[in-house]
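J.: Several structures are given next for inspection.
Read-outs throughout are calculated quantities, based only on the coordinates presented, and are distinct from any laboratory measurement. Since the model is a prediction, treat every value here as computed from it, not as a measurement. Cβ atoms are built from the backbone, for glycine too; each structure is taken alone.
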Structure I
Amino acid sequence: MLVMGIETSCDETSCALLEADGHILSNVVSSQVEVHRPFGGVVPEIASRKHMEWILPVMREALKKAGRTMGQVEAIAVTQGPGLVGSLLIGLGVAKALAYARGLPLVGVHHLAGHIAAAYLEDPGLEPPFVALVVSGGHTAL
């Protein structure tokens, strides 16, 4: 199964293509660090506008790097929160539109749960119980 992942919770526009077994075919990230540097931090309105500008090019690049087409995507996963509301709405809107138009399953991913689940990319045999510490911008959880 080919899954497209979309992430727009703050100031980075990301799209990845991966197989169901976790094999990552591509991972494209467009950073806004330089855009926000003059302000000393992320400006939510600017972040959401940059996501609108970059989401489709980032998705096209992820498909190209993976050597796949949108017609081969079988499911879409998208960050549903927490995060900046305007930024989240861009990723969610694009993901929902694609899923609806193509009749694909759509999976909402909790931003912090995604950080924790990333540990399985390094160690697929990892089994609970375990403790995870996530330090992610304004959302820190243990």
Structure II
Amino acid sequence: MPFVRISLKKSVSPETQRDIANAVQAALIGAIGVPEQDRFQIIETLPDGIIYDPTYLGVARDDGIVMIEIHLSIGRSVVQKQALYRAIADNLAKLLIRRENVFIHLVEMTRENWSFGNGIAQYVESPPPHLAGLQ
């Protein structure tokens, strides 16, 4: 179950915001096998609240930066994570977002740290099939 927060400039249109969210979801489905209906996202638009280094690690960023924070269950391999990063950057590039402006970070969570309602940690008792092979 990923929980995704997408932070970007307030000037991005609502349609483009939705397209970005759809592109991230498609990457999660294609790269790491997240079920299609497993979608929990927040789009956060900020007028001036994004602070970033425009050249950190030799990557030339500008005010078109899109910051993507993904909380997901622990256990994906480095190869799977790299495939996810590429898929997100590829999908956003199709929306004319510069690959250099796609900033992603993952937060891995153990199963007991998720509750999907009713005050229950559902993944503790019965992990879903797509997580069965993970830690």
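J.: Compute distance in nm of label points 7 Å out along Cα→Cβ at positions 39 and 71 for each of I, II and report the one that scores greatest. Provide the component values of the computation, followed by the final result.
T.: Details: I: 4.1; II: 2.0.
Largest one: structure I.
J.: Continuing with the same structure: Looking at structures I, II, which one was P(r) over Cα pairs in 10 Å bins from 0, in percent calculated from, given that it came out as 12, 40, 35, 12, 0? Intermediate values should be presented prior to the final figure.
T.: Values: I: 12, 40, 35, 12, 0; II: 11, 41, 32, 14, 2.
This value belongs to structure I.
J.: When volume of the Cα convex hull per residue in Å³, for residues 47-94 alone is computed for each of I, II, which one produces 78?
T.: Working: I: 78; II: 121.
Label of the originating structure: I.
J.: For the read-out helix-only ellipticity at 222 nm (-39500 (n - 2.57) for each DSSP H run of 4 or more, over all residues; to 500), a value of -12000 was computed from one structure; give its label from I, II. Mind showing how you got there, number by number?
T.: Working: I: -12000; II: -9000.
Corresponding structure: I.
J.: Now for a different question. 24 is what came out when relative contact order in percent (Cα under 8 Å, 6 or more apart) was calculated for one structure; which of I, II is it? Could the numbers behind the result be given before it?
T.: Working: I: 24; II: 30.
Answer for the origin of the read-out: I.
J.: Here is a further query. Of the structures I, II, report the one carrying the highest value of distance in nm of label points 7 Å out along Cα→Cβ at positions 103 and 127.
T.: On the way: I: 4.0; II: 3.2.
Sorting by distance in nm of label points 7 Å out along Cα→Cβ at positions 103 and 127 in descending order puts I first.
J.: Can you spot which of I, II the value 35, 25, 16 was calculated from, given it is Cα extents along the principal axes in Å, for residues 15-62 alone?
T.: Details: I: 40, 18, 14; II: 35, 25, 16.
Comparing all candidates, it corresponds to II.
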